[in-house]
Structure 1
Amino acid sequence: MSKSDLQNTRIENKLPVAREGLPFIIPGLVVTILLFYWEVYPVAILLGLITLFTLWFFRDPERVSLAGEDAVLSPADGTIIDIRQLEGVNNITGRPALKISIFMSVFNVHVNRIPVKGRISGTTYNPGKFFSANLDKASEQNENNCVALDAWNGQRVVFVQIAGLIARRIACWIREGDQVNAGQRFGLIRFGSRVDIYLPPGTRTEARIKERVRAGESIIGYLP
């Protein structure tokens, strides 16, 4: 299977869990069964519980949205921790923008989804630190993957996958030039993290601080 085909299987995943989790889940299940067979019950129970948590963490439910094309869908499950208007030039978009930050705890679904229909104009991986993802400095200093998207109406939307305190693996399954649809899977971050999205000036926000949102379903704004 080519790398492109492998990426597509992740984007179009039909399993109840993200394929990124299978290397953790399958060995855990096998070893747990063997430990029960060998009657090493205390270790088997502990490993079984860890495996069940891993299975739950990598869950990948189907999501459907009936929102119109101008709606901006949340790119991540989690809690909105920051909404701010950025005036002038900023390091991410180079222009004014509405920034919305979503914190993903270990209890959230960690599969990320495309916020609006359009074309991927570029992706940039940036190595960095691993501060707690709910801190302001995480946006600028943590390891991250930045995705720029030219929306169907010509507006530029940028969203950034940001590693957290214990998240040490960012997966992105899309590439420059890809045509994408709102709500489509595009990546995953392991074990607690954050996604920032930068929307063009004039975007009408529907997001609220401390609001819980669901990737590919919750509407966080409308493009101008």
Structure 2
Amino acid sequence: MTLALHSPTPGLFEQWWQQQGEWVEEPNSRRGGTSGVQRIHDRDGSLLYAKRQVGHIYHSFFHPFGRPTVLREVKALTSFARLGINVPKVVYCGAERGVDNAWRALLITADMKGFIEINQWHAGGGRERHGEAFHGRVMQAVGAMIARMNNARWQHNCLYSKHVFIRVEGEGEHATFEVGMLDLEKSRRRLTRQQAARHDLRQLRRHSSWSSADWQQVIYGHSTAFGSAIKGL
């Protein structure tokens, strides 16, 4: 059985599966299987990322016998993109059961050209090059991006600062920028937007080294876009 975003082309899954590249994330053993990410290239040489999984599944009320986690991730990626959030563009997603009845699954995404981890941008002196006013706008934009996700009742569910990305064009305080995010494998919908927001903001605060002043900018950006402040932060 093959599941894909578009009408599956015979042999397409196997074509992608056979394409090998450099490991960005070595296969990890978890969820009863393995999952890793490779860099590969398409026919015109463009950089792609291939998440390759064997027996790596999740269970839910609707899928009590398990389903490949990339199929949950691709749903989040397409939903976030519709919300106007910068996430990796999906090139292909498919899954099939092998002769041993174990799932093999692939998620191929395009490189987010020009985007780097916000931690890397900070470490490279981005704040100092562009000034405090610019940096304040960046942190507010991060909060607003998270609010856009949470307003749709989406919870990232594994939100660390390393999952926040930025692309800057130009120099100084008049440069332009965009923020984005990745690693949506654990993302899910919550019953209320407040539940999603409270979880993501608390988690991001625990897993970032941003100062209290920086956090106030993130919270300001979030509450402005969300329409209200989140209590208990």
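Read-outs throughout are calculated quantities, based only on the coordinates presented, and are distinct from any laboratory measurement. This one's a predicted model, so the numbers in the text were calculated from it and none came from an experiment. Cβ atoms are built from the backbone, for glycine too; each structure is taken alone.
If distance in nm of label points 7 Å out along Cα→Cβ at positions 24 and 104 is computed to be 2.2, which of 1, 2 is the source? Clearly, the read-out refers to 2.
When distance in nm of label points 7 Å out along Cα→Cβ at positions 64 and 136 is calculated for each of the structures 1, 2, the largest result comes from 2. Structures 1, 2 were shown, and FRET efficiency 1/(1 + (r/R0)^6) of positions 56 and 144 (r between Cβ atoms, R0 = 35 Å, to 0.05) at 0.60 was computed from 2. Of the structures labelled 1, 2, which one yields 24.5 when mean count of other Cβ atoms within 10 Å over residues 112-119 is computed from its coordinates? Checking each candidate, the match is 1.
Name the one structure among 1, 2 that log10 I(q)/I(0) by the Debye sum over Cα atoms at q = 0.11, 0.15 Å⁻¹ of -0.54, -0.94 was derived from.
1
Suppose relative contact order in percent (Cα under 8 Å, 6 or more apart) works out to 17; of 1, 2, which structure was it derived from? Here the read-out was taken from 2.
A value of -10500 for helix-only ellipticity at 222 nm (-39500 (n - 2.57) for each DSSP H run of 4 or more, over all residues; to 500), calculated from one of 1, 2, originates in structure 2.
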